[in-house]
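Novice: For reference, the structures are reproduced in the following blocks.
Each value in this text was obtained by applying a stated rule to the coordinates, not by laboratory testing. Everything numeric in this text was worked out from a predicted model, so none of it was measured. Cβ atoms are built from the backbone, for glycine too; each structure is taken alone.
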Structure I
Amino acid sequence: MTSTLIHAHAQQVLQAVHGLPASQPGSAAPAITRSWRRCLDQHRLDPASHQAPCVVEQPRLQDHRAPLEHIIGVARWQMNSLHQQLGRSGHVVLLTDAQGVVIDSVLDEAERASFQRAGLWLGAMWSEDCEGTNGVGTCLVERQHVTIRRDEHFRGRHAGLTCSASPIFDPRGELLAVLNVSSAHEERTLQERFQAMALTSLSARLIESCYFLQHEPQHFLLRFHPEPGFTGLLGEGLLGFDARGIITSVNPMALELLGLSRERLAGQALTTLVALPLEQIVERASPQPSLCWPLRLADGRLLHAQLRAPQTSIPVIARALPRPRDERVCLDDPTLRRHFERALRVLERDVPVLLCGETGTGKEAFASALHRAGSRHARPFVAINCAAIPEALIESELFGYRGGSFTGARREGMVGKLEQAHGGILFLDEIGDMPLALQTRLLRVLEAREVVPLGSAAPRPLDVQVISATHQDLAARVAQGDFREDLFYRLAGFSVTLPALRDRADKGALLDWLLREEAAGNVIQLTPDARQALLAQAWPGNVRQLRTVLRTLVALSDDGQINLMDVHELLPASRPQSQQAEDPLRQSECQTLQATVEAEQWNMSRVAQRLGISRNTLYRKLRLHGISRR
């Protein structure tokens, strides 16, 4: 691809961004132009590169496949069916994970070599930041069906391919995988192109529905549609809820039929949605329902429904099922999720849990989630930061005191943190900073299961589960004599190392979750390139730093959208190290801004109106490009 074409791409992207008339009648679709911009401005890719797609080695490929074995099993039959419907030859059907790595494929064996030369084989990495605009990578970013035809690919190497890709979401709305059909020949008719698009999208929805029906078999599954004849078909709504009537999962069609958002439904009681008591709804449950029954919503609308009973022989209403997914913590990283489940199991057996990890990795949030998920969720969760309390006060804070025990003591005395946590969970944050002398007394309390307040001779019984946390190497501090060895082994019954943000596999889900938290019910959207810029950061301050940055971006957002320039302005390190003069996108934007402000004689209201942006956004762009009135 020549520099002239790159410049033409840049002009089209700028025109799309600013809503100006296109300079060419054949301007690309918005998803394509957004992708071109990411490739140029963020990924810094070379469209003329002849390098083949990277392929992960077999051990790493298994790491990508293992967490998705459940979806591979569900998708395999549909992938074969899709391949047959497309006429077999000339097409390859791929399934990738949420990182764009191909984890399964269906193709004609006679064409395997040619598809491998094109990079369409197991283990190939098709994320947009690696391969530019392509079906899989752009679908992952846009989170919707995309079709990328031949020269719409960013890299010239892929210009011979046509790709249709559809996202596959799990029952909680998280992006799980991508189904992609690629062809190396030009479509003979427009009908052939539309057929590939429609079949790929339909197959992805079928895989989603099949996976949903197999998901959480211990929960109730409500299947519904306004028309009774559509219940049980692809267009039906699916909604899962637990024994307490709390909604745990919902498919996109259910959201569409109900006209509600996932955030509005997830974690809510089913009885806020329907006009029936939970007991009357559950009475209609059957292991294999076949008949529809009318279901009136709280707003008066009528649906027709079937209710599948949980797969258990125990009466579900009387049975204490696992608590629903905790919406106050993000545990989509498979390793982190496994750590959480194991920590919860040992904590329930009164084994102390020690959380290790860098500062800001979310140790207190993890500990709080353990408390909410455990049998003591209705009892106190008491946190104390051993590094934040002055050494002179930490003993009274932990153990409490009787009135008049020392100068300045309250007349009525004070209940210590240990006693406040009686019956619940005590969280000792930064335990490595506890003074050595106090470690001895804490050990005695934990061993004896009783606490003696300062100035008192009467011990009080103590029933607590203990979670500790530290960013230090406690074993090293033990070797140095700064931490008691016996207390270390008493607290480290089960150790969990929380990964740094840069190492988490669920960074995207965590970013979206934190943004929703900080938006506090307002609609704040990240543009795809801004989202990718945030995900690409090293985040030395981990989750705490990311949350602070998002809070600032939300506060500064004046139009409900956070774009790449907002991120660059707040995080200068997120910009490319050198802004090359020959970069056509940046150069064209700078020239457009300069020409417009001069034409409007620096009247910022008219400039912003002409470019279709807010004045705040205009000022940020001017600062970014160093444009000022001389």
Structure II
Amino acid sequence: MIENLLVANRGEIACRVFRTCAALGIRTVAVHSDADSGALHARSADRAVRLPGAAPTETYLRGDLIVKAALAAGADAVHPGYGFLSENAGFARAVLDAGLTWIGPPPEAIEAMASKTRAKELLGIEPLGEVTAADLPVLVKAASGGGGRGMRVVRQLGELAAALEGARAEAAAAFGDGEVFAEPYLERGRHVEVQILADTHGTVWTLGTRDCSLQRRHQKVIEEAPAPGLPPQLQEEMAALAIRAARSVSYVGAGTVEFLVADGRAHFLEMNTRLQVEHPVTEAVFGLDLVAEQIRIAEGHPLPAGPPPAHGHAVEARLYAEDPAHAWAPQTGTLHRLAVPDGVRLDSGYGDGDRVGVHYDPMLAKVVAHAPTRAEAVRKLAGALERATLHGPTTNRALLVASLRHLEFTAARMDTGFYDRHLTALTAPAHDPYAPLAAALADARGASRFGGWRNVPAQPQVKRYAMAGEEHEVRYRHTRQGLTADGVRVVRADADLVVLEVDGVQRRFEVARYGDRVHVGGTVLTALPRFPEPGERLAPGSLVAPMPGTVVRVAEGLAEGAAVTAGQPLLWLEAMKMEHRVTAPADGTLTALHAVPGQRVEPGTLLAVVSGGRAEERPDERADEQGSPQLPGEQRAERDKPAR
């Protein structure tokens, strides 16, 4: 029996495994980097071990340190979570060689499925041979790894050579393996996966399907179970292939087989030899705890002959600290408050007051709703997200709510191109026009217990706020009747609650202030000085760091004086486990290059200057190739991260 379990991971998944261990009576051990010394997962375990020496982004990849920590803390088992070392056969062997129980599949199964090409060979799936014009479009993919790295869509035969070269270089840098392959690119496919669970006694379960089609830049955003609208025969075919894949490598534990479904057919993509981020939707539908099942299987217990019956529908949304208005740049800062209404599941690696740092993935939480029908589950999740309290860094909450309420999604007509078609419309600013007034009235009430009333007529008070990249000026007065404003009736104005009557309808605004940031319901504003002082202006064409991070590389051969074109990659920043590409804002000349590989930068650090040509003009707002808005005068950051 497992008595003391170490989780070789951090954040949300570590906290999630610890919850199951607590329910089972298993003691827990956390490992943490220096950057995570006060993190929720480190606070949640019975014991915590600092992983010394390595940089924060590398700490959880040091299998030798993690095994040493497990032995020092008296752990008898290791759960890898997802990401980091979860699909590393060498780490699995090191855990077993140390006499510890590995909560996962055999190292040989991990190795067999690590390469997409080898996995296809095991299943007898013929790879695409020599690419001809008749095969187009094709997708060039890295054989190892995931998360969108090493991927290129080729629509013209003349683009193939460059796509292969670029994909190989990116795959080698990201995964240490430059092998790539080509497969047909399906424009309107659905990403569907099958959850499997296998014991050491030869029983293999399939636990329905999940649809993960809503993806932005190959990163999953919303997932659900079961995948809606699939014909029973197709579901049976996918389940049979998933079982065949598991049996072909003597699989043990939880795993997922992924497919692209199009034209009534399911095309095998890969097998993930670990727990998936989106596993909670399967748990909700089947009434199972998959982590508990992993532990029981690792202890040698057999599975029953068949899985429990499925009930209802579940939908999950990934809540990220990222700013849609600034090229989806990840956000940092204090998460003052994160709470969702009762009736939905919240899986998070943060507690109120925790700081969202720069070193790791910016996912704040997963929110999961379960209901008897799909329509009810979707509505329940959208409403919960809309009413959630989120005080801290900017998030993708508005995108999630708008996506869940989009007609294509509610009608289950979505596919992997959903955001290519709709992202710009879904991220259009839709902030409450009365939020600045509510913020001003709450601030006025909180600033003076007497309300500031005078016995003589007074000029209106004026406050300024930034909201969605625009400045808003609001006016109000202190009168004998209290605070008043034109066009509305102020029913109530407290420091944390304002009630306005607009056209006979009362509206409530909950207000919270943290420094100069004001949260009014789901709207975030920044308080501005009444008369702003002139500050230092950057030269036109200046490119500054949008976030704290590290310069990982500069474009080969780039030097001051070089001619550059709009959209040309100049350098790459690494932050929160992602690479962010900084591009030239317009045609011109690189007149300054301050960025140096390895350099740590803070937000606003000057990286480079592009001058001449049209670099000093404000280009029209346009959308990039993924449908993400590129705002005037800003560089675009393209993020890549594992998110399976």
Structure III
Amino acid sequence: MVNRISGLASGMDIDGMVKKLMTAERIPLDKLNANKQILTWQRDQYRTLNSKVLDFRNAAFNMKLDSAYLSKKSSSSDDTVASVTASASATEGNYSLEVTKLAKAASLTSGDLMAGAGDATKTLGAIATDASVTLNDPSITLNANTTISITGGKGSANIQVNPTDTVSQFVTNVNAKSSVTGVKLSYDSTLDSLFFVSTATGDTAKVDIKSTDSNLLGKILKLPGTAPGATTLETETGTRATAFASLNDVIDPTLTATQTLRITYQPTGVASPNNYDVQITKGKTIGQLVDDINSSPLGQTGVTAYLDSTGQLAFMNPDNSHHLSFTDQTVDGTDIVDKLGLTSSTRSAGQAFNTVSVAGNNASVKFNNVVGSYATNTFTINGLTFTAKKEAATTNVTVSEDVDTIYNNIKGFVDKYNDLISTVNTKTSETRYRDFTPLTDEQKTAMKDDDIKAWQDKAQSGLLHNDGILTSGISNLRSSLTKTISGIPTGDFNQLAEIGITTGAYQEQGKLYIDDTKLKDAIANHPDQVKKLFTANDGITTSDDGHGLAVRLYDQAKSWNEKLIAKAGVSTSVNSGYLIGKNLNSIGTSIDKMNTKLTATETRYYNQFNAMETAINKLNSQSAQLAQFGK
């Protein structure tokens, strides 16, 4: 660090003198910083314009697609029967839709529970023994640890039902497994009834409920249609040495590699056994495994996995003539079947069970007298999406060209083109004020904010005046628009003007104008010609003569976009990846060297003044001594 002195000996303002000297020395540095700022401004202006080019390029890509010109509109003569929307693939014409039957969910409603004037807090045990319940045997009770198996369109779940469970708790327990079963339950206190309903509609939707407790379904839950099942239900129960404490227990904490458990089962009505594979990954809990099994195709057959009251993995199988078998499909040192306690599982066969089951149904329709069946009331036929609403009724459907949507697609594209060329033309015609160079920090401190802004606006003006990349980009777009398209059949549209899109006066620099009436007429009467005018592509890459206008403009915008990126990069680019960035790096290196040089120069000036002050001090001291001798 320079040892600076105040100039007491010489009486000179050394700091002020050095500052003035360094101001002159810093002129080359100021020029470097000004050049850096100008390059930064240019880069940012290029990037702003490039975002416009990219936006137009994306619009051109969309206009290359047939779907931009194939929009259809549809109407239903009676929306109360069915509503309709048309896709681009719909064929114009008139159609009829007869809704024979609506798709329905499977639903099962209990009788009056007599829970005490609709008391959801009443326990199931109390409901069964309530003296007000009119049953053949008023002493009916619910056994402890009773289970109920629910199978829906998604899979199965085994749910424990206790005498102390309230109606509300029972509903919560069933719904906790709805994502596995596809069955939801609700309770209405005013009707004092339970409502089981499948979460999906259609023939595959179902609500199937089983219980080995002979009283639970019919006499306690009051489910209609409850009937004794055949004495075929069996359970497979694991014999794991250490029982699981809860569903949250990890199956094997030491597991590292994923294991595959295969369960083999032959569902009733199936000719041969099926294999059902379940993956057991590191950290998987027994509860997650139960849900995976129950939500698999195996669960949809009615086989239900659960953790029994003793903490063993168990399976309820409604058909004891087809047993379950378990194998480990992973070849390694881990026996996952043994880890689950299924190597020597115990089987309890031939148990009786009560069951009640209902199914949903598909929607049945006639489309132009052709019968169709659908799992939901929203379905698609021949590019038309219907939502059926009323049974035994017919509606007529009309499909036509959606002229307005296609017109808006083309108009939106033209608007983006006009916006792009207007922005670029404005930028390339800006006046360049060369006397307004970027301000230094020192200059800014002596100016007001408004004055700084006004100066900076002038300094940034015209940085891209007549820029070659920008002017050539606009020229290429305009050339692509004006050339006719080769390969178009004689008499078909091969220029924009033929569909009502023309350029304005020369001074408007290529702005497009639309004759609405002419364009809509072309779309309505010659939709295929309009589409081909924009989307034609002869596959020749060396020439764009046979390309449609959208194809040409997309290619030009893509090339333009790439040139701008090579020049100015994007926000995520490193400086070494584009031209201006390389120049910024070079100027940055020069600035660093200049700063080092200026520091050395400033040090030299101070050292020289220090030497002068030291010499003056020495002379003053000698003069004082001589004066002392003369006395």
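Novice: Work out which structure the value 22.1, 65 belongs to, where Rg and Dmax of the Cα atoms in Å, for residues 486-605 alone was derived from one of I, II, III.
Specialist: Label of the source structure: II.
Novice: Comparing structures I, II, III by distance in nm of label points 7 Å out along Cα→Cβ at positions 438 and 494, which one has the largest value?
Specialist: Going through I, II, III one by one, distance in nm of label points 7 Å out along Cα→Cβ at positions 438 and 494 peaks for structure III.
Novice: By the measure mean count of other Cβ atoms within 10 Å over residues 190-197, tell me the structure among I, II, III with the highest figure.
Specialist: II
Novice: Separate question: For FRET efficiency 1/(1 + (r/R0)^6) of positions 126 and 542 (r between Cβ atoms, R0 = 41 Å, to 0.05), which structure out of I, II, III has the highest calculated value?
Specialist: Going through I, II, III one by one, FRET efficiency 1/(1 + (r/R0)^6) of positions 126 and 542 (r between Cβ atoms, R0 = 41 Å, to 0.05) peaks for structure I.
Novice: Can I ask one more? Tell me which of I, II, III gives 43, 31, 25 when you compute semi-axes √(5λ) of the Cα gyration tensor in Å.
Specialist: Derived from II, not from the others.
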